[in-house]
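**Q** Just below sit the structures, each encoded as structure tokens.
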Structure I
Amino acid sequence: MSESTGHVLRRAFQIAPALSKGLWLTLALAVFGTGLQLVVPITVQRIIDSVLLSNEQVDTSSVVTSGLIALVAVAFAMWARRTSLARLARSSVTGLTDLRVTTFGYLHKLSMLHVQSERRGALVSRVTSDIETMQQFMEWGGVGMILGAAQILLAVMLMLVYEWRLALMITVGVLIYSVMLLWFQGILRRAHDSVRERVADSLSVVGEATAGLPTVRAFGMESVVMGKVSTALDRQYRAEYGAGALAAVLFSSAEIFAGVITASVIAVGVIFGVSWGLSAGTLVAFLFLVTLLVEPVQMLVETINQAQSAGAGLRKVLNLLDTPIEVADPVDGVSLPDRPLDLRFEEVRFRYPTGDDVLHNVTVSIAAGERVAVVGETGSGKTTFAKLATRLLDPADGSISIADVPINEVRFDSLRSRVSYVPQEGFLFEGTVADNVRYGKPDANDAGVRVAFADLGLLEWVDALTDGIDTRVGERGSNLSAGERQLVAIARAWIANPDLLVLDEATSAVDPAIEVQIRRAIERLTSGRTSITVAHRLSTAEASDTVLVLDAGRLVERGRHEDLVRAAGVYADLHRDWEGSVVE
């Protein structure tokens, strides 16, 4: 196995200790079982030389006794090998499940920037298929490598006892073949790295095509999407076919090696056996040992292909786990004080990795209980401002504090329990309406969920659904309209009862009746608590205590709606354009 693959395996053992738990006992059982297999060639050699080829009368009882001993040894060998296999399989399943959970948990710690920049299929592949290849290897290939290595070592040791010159010849042959394998597995590793990349590509393309099926059908783009999917799957096929062809060459070389070794032993034994004092029994025992040697070599050759696939998948997982956590939970974090929350931005600057600054030196204070609307043209930095306020992002420069506590010093559990964010698209999980509302308060019962809708003036709406709060929303809330999904998201935020609420208002794509319900629900949701609303329609700004106006990432105006309209600045222009679009 290549050094790089061995290195990633050692890292996997560190991340998931269950993988190596009890490994030494497993190894001991494997070696014990393999050692007992050597009883068979030893017994054959003794029976041939001491009984069959002797001039004395055959001692039947001695032959039977030797045979029974060999039979018992084989039975114990089978038990030891089976036990070692079961132990390794159990530790593999446990350890790799831990690794899968660790990977998924780490994925949730990564910044939104990193998650959004990655293809969804690639991230899913890290947790599923990449670790699955490792599990297949550990459960089967790993056992084979342990047993094979022990079997080769013990077979060579017994060969040296019987005839060192013949053993030396075989050892040299094995070493030459091993060097070839080390060279070839580097080629295999690169081939399997390519396979894992193509699998991730295919998952991304197929997942995107499936999620966008309504749009594809609406615009008659089936042939275009089919072309993209076919191209991705064809690339995966070519990568897998190439890796498979290389593996076939490797398997064929193992067969050739086995034949050459066996023929060499017979030829050298016949030619030099007499001069070396090699008995017939010893030569036959040697052939048994060659079989014990060649069998694991062939198995190891097959395992190398599986190991490279597993190593490629594991490298992808470790690369994810090596990704720096840009927005980290502070080690010695503090809790937010038990009082109404205010918010302050001080010279905050933010830029995305692929572009220029999105926010420029923003300084603003939001008092506890103040209802603030953030407005501006598309791309002015409104949503970025909202995400910074909830620490879904960290600023490049400047500082943000909540209740006079730097936001990057607040523990996540305290921050998330006191600060809630409602995104522009109300994302819903597979399950019922009630299940999704409980994401805001996991211990809420059905009565509490109904109270949340009632407090928001939405009880009549939710009861009108097919099964009320038990209505299934479908994957990503596909059974509900965009506006209805937003209503559920608002109820989720309400039941969480945050002290600071940040919401990205989304009413542009909903029908008027639902829009009215959303606005009324938002008014109740923001009443009496500190709130920041990214306002896409300026009717929200009109009802706010304070309006923040962003223009090209800069805070250019702040004040009440009436004052800003009279000021005839950027906000007045936005408001005039908005009123014109409403009239039209």
Structure II
Amino acid sequence: MGTRGVIGMPRVTNADIADVLDRLADLLELDNADQFRLRSYRRAAETVRGYPEELANLHAQRKLTTVPGIGKSLAEKIAEYLDTGQIGYLEELRAKYPEGVVEMLNIPGFGPRSAARVFQELHISSIAELEQAARAGRLRTLPGFGAKTEERLLHNIELYLQASERGLLADVLPVAKGLLAKLRALPEVAQAEIAGSVRRRRETVGDLDLLVTSEQPARVCEAFRGFEELVEVIAAGDTKVSARLESGRQVDLRVVPQESFGAALQYFTGSQQHNISVRYRANQKGLTINEYGVFVEEGDAKGDLVAGRDEEEVYAAIDLPWIPPELRENRGEIEAAEAGTLPALIEPGDIKGDLQVHTRYSDGHQSVREMAEAARALGYRFIGITDHSPSLYVAGGMTSDEVRWQHDEIVEANAEYEGQGVKFTVLHGLEADILPDGTIDIPEEVYQLFDYIVGSVHQGFTPDADRMTTRVVGAIESGLIDFVGHPTGRVLLKRDAYGLHLDAVLEAAASHDVALEINAFPNRLDLCDVDARRARDRGVRLTINTDSHDVAHLGFMQYGVYTARRGWIEAADVVNTWNLEDLRSWFRKRR
């Protein structure tokens, strides 16, 4: 539940409401509800989670139905939750299915029908019981469950359990920044920074590390222990506090002297392998590096402190320039720093527009104009509208008539911007399905209306790498697409990438000058950092897009940029850092 508002009553946030709607959808899936009803709950949850105005305020004004996707029935349930703290219908469903059965839906590839069957027929009501039954071969008594099904299920349970120990960067970073801001506001704090894998912007993170300098460390630790975000203090001293957040994630605060801040920040940022290489280099120069500083080696004794106040000083002590945190994974950054060949990493401000954005013409939440205005507010020079092609009917794929209507709307918007002297352009794109045979789902009669085409695989996944590679390479070689969306199909912490011979895809993309996407949606980040670097090294162009379905999603661009930075990507490698005319010229080569 959210923070407290009126005395004695919890203040319900939009995130609380979205969680309840998602849980309703989970239970309806177990209850075999129709897909239209399920989608309405899922889309409503997504809308509410990113809605700029608090629904509690709208309820007080009797305006809940003004929220897109919230009709009378949903509004009544939300009102009931806001008024009473529960929803009667939700409680009825909860009485039918234990929480452990609902949790089974988080296992990749284990759908609601399977969860309902193992509960109803084998009386399995938790993931632990499900794992035990799979190992014992008990699931094979159910039709459709065989040895391979059990083997795959065990792998996916392991994947889920690993995921529960880590969180998406986009979920953890805002929490870290909130804690950091509160630390910096303390009068006793001189400096404060985030460290660990969050600072390196890894796509998923475990614990949170915070670093502070202060002349009054005990008072800082005492103040930190009182932060409302902490639900449990695990250990506390005068210079370190370990605590747990409501999510279960551990957060460690360390208070260090000013003269050691740079050394401690370098040490606790990691990665471990990067630090091993740094220490080895220091030893070769007769120095020792640890979290307290850089010291001259004098046998077994610690010699004079020669550096430690800031990171630049620490790296300079071993004759290296400062290395950006995103590169500190021991993937050649030490050698590149020594040779003076570290990349000039892309920055968020280099992005001039977002080239994968959805609207109400398919499964988005806002209109063309609303998405365009939100992009303008971010300082972009262009936005690309890419609603779905007809075959993806579950996402409201567009008919040819709808394509024409959308095209007219985009032409009208651009005319208005030009008439007002506004330097902003709406591009008309399409996210076209790459079909199982490698052909592209584009209505031929409207093909010429599009400025560009995104080719994406959305259905018919298979672990058969040969088949998937043939499919994606066929799309690239068709000459019809300009870039491949979320190329490996992974969903972080939920679904592995489908089988793909990436080298063959990179070769085809380089040969046909087709870009590959770094999809910035937080649970995708696809291509990943390692694959993005492989693409760049093979001369493949990249594009970073949010895959937005709501104006709130446009802010996800930062996560795509972080992934690109971890992949050693520079601005020139990314097509949506280009000027609009250069981008259009590149598109026209395939029209």
Structure III
Amino acid sequence: MTLNDSNQPMDFIRVAVTDDLKAGRYDRVHTRFPPEPNGYLHIGHAKAMCIDFGIAAEFGGRCNLRFDDTNPVKEDVEYVESIQQDIRWLGFDWEDRLCYASDYFGQLYEYAVMLISKGKAYVCDLSADEIRDYRGTLTEPGKESPYRNRTVDENLDLFARMRAGEFPDGSRTLRAKIDMASGNINLRDPVMYRIIHTPHHRTASEWCIYPMYDFAHGQSDSIEGITHSLCSLEYEDHRPLYDWYLDALEIYHPRQIEFARLNLSYTVLSKRKLLQLVRGGHVKSWDDPRMPTLSGLRRRGYTPEAILDFCDRIGVAKKDSIVDIALLDHCLREDLNRRAPRVMGVLKPLRVVIENFPDGHVEDVAAVNNPEDPSAGTRTVPFSRVLYIEQDDFRENPPPKYYRLAPGREVRLRYTYFITCVDVVKDAQGNAVELRCTYDPATRGGDAPDGRKVKATIHWVSTAHAVPAEVRLYDRLFVKEDPDDVDEGQDFLANLNPHSLEVLTGCRVEPSLAKAKTEKIYQFERLGYFCVDPDTAKGRLVFNRAVSLKDEWARVEKAQRVG
């Protein structure tokens, strides 16, 4: 027995596990992470992983990865593979304990036969709609099925014939015989098995009846010797059924404990809704960087460290609440600020000609790779007579408190010289297309020997050396904090943000990025953190903005401390 000796705060789950070990209820800790292979994992699953794998590790125990693959209609090998990839990406390891509910189909069938033999399960011919009608409501008891009192022998025969494939889908179910008047609707003769003539991704056509989650879950826990079955809060009302099955079968009994699931602002974390976004073409794929899936977050530029930090900060609660997505962004900024290399890139280029800089001359400029990490050193960036700067870094008629470039104004170019705008070249529509500037050679390195100051430093790239790039700017996928806040007759799709993606194709980045590798993350100075997208492999340099430099969460936190 190993008690928790980590620095983790003792939330209610850790307290319960500690108490169980001290009382001798269990002599070890063995948890499981049980995803359904019917979609990609999302950040809510990351929280569950931190609890399942994390608590096992803290107590010197084990955690299984078990796929709850009991519905072949919705499952796919693609999901199995993506789930394993995401778990490993976050840094968790199930070692040799990869399990499937389908591993236990034979044993689960025998368990069902045992319950029938005990008179605690029966074959029912009611349709799904009829079962729903017979179930009753929260205020009214249910009605017993007319098939509830079949004999044990009749039920055994019908169940065996269900197993043999004699009956069509939906024609019969196996139900537990519990209490149709129970105040807990989950105990009103729940369905244990249904008929599905669909090949399974692992067992092919070996089975045509499949156990329901509530029947498979507890028994799978028991078979694997799980001590603590840690579930999200929606399974609290299912716990009496979890306990009933184990007690009725008289088999080893794990303990189920529920915690609040993650709810994130401006986000949906229902796999059904995420699948609807993908199949409806509202996003490009499961790994679209706007999606809260772990593959989408990874493609956008989120790091495992930032996600784990986020999960640690939100902790483990007993009641549902909504977490501000700005906290997730804050965790990412804190992580990337420490280790992302700095580079210069211009998203909306404006041409600048330095008239008194020698034509054809190129200077090598030393640029700091990361001011937070002196060991990162410097890199060389070419500087020449013709540059690109951001369009937003120039105003012909600057508003108050605008300190960047304007006619007659002097600014600092990052790592190099002071320049002054002396003329503006415009197109036929009156838009500035080129700035004519002069530079002060005495300001090399960014300071003036006479002590004069400028109020702005702007970034740049040399036009002759810059590398073309596409940059994808992402915003919230939904316009409302609660996407389900809709008018009558609408669904969450009504709150989709039509401006959640902006694609910029004329960007220019410094030449050091010419061979940037997929998923490498950089800070574009003054602009934000950007991740190299896999589309880069198709012959063009593509970046996704992971997060901007502005940190609303830190600003709010600071205001709260001051207040």
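**Q** Looking just at distance in nm of label points 7 Å out along Cα→Cβ at positions 225 and 425, which of the labels I, II, III belongs to the structure with the highest value?
**A** III
**Q** Out of I, II, III, which has the highest value for Rg/Rh (Cα atoms, Kirkwood Rh)? Write down the numbers at each step before the final one.
**A** Details: I: 1.18; II: 0.98; III: 1.10.
With respect to Rg/Rh (Cα atoms, Kirkwood Rh), the highest-scoring structure among I, II, III is I.
**Q** Thinking of I, II, III, which structure, once helix-only ellipticity at 222 nm (-39500 (n - 2.57) for each DSSP H run of 4 or more, over all residues; to 500) is computed, gives back -21000?
**A** I
**Q** A value of 4.9 was derived for distance in nm of label points 7 Å out along Cα→Cβ at positions 281 and 441; which structure in I, II, III was it taken from?
**A** It must be structure II, since only it matches.
**Q** A further question follows. Please compute distance in nm of label points 7 Å out along Cα→Cβ at positions 97 and 145 for structures I, II, III and give me the label with the greatest value.
**A** The maximum falls on structure III.
Only the coordinates and a few stated rules stand behind these numbers; no lab work does. Predicted, not measured: the structure shown is a model, and the values here were computed from it. Cβ atoms are built from the backbone, for glycine too; each structure is taken alone.
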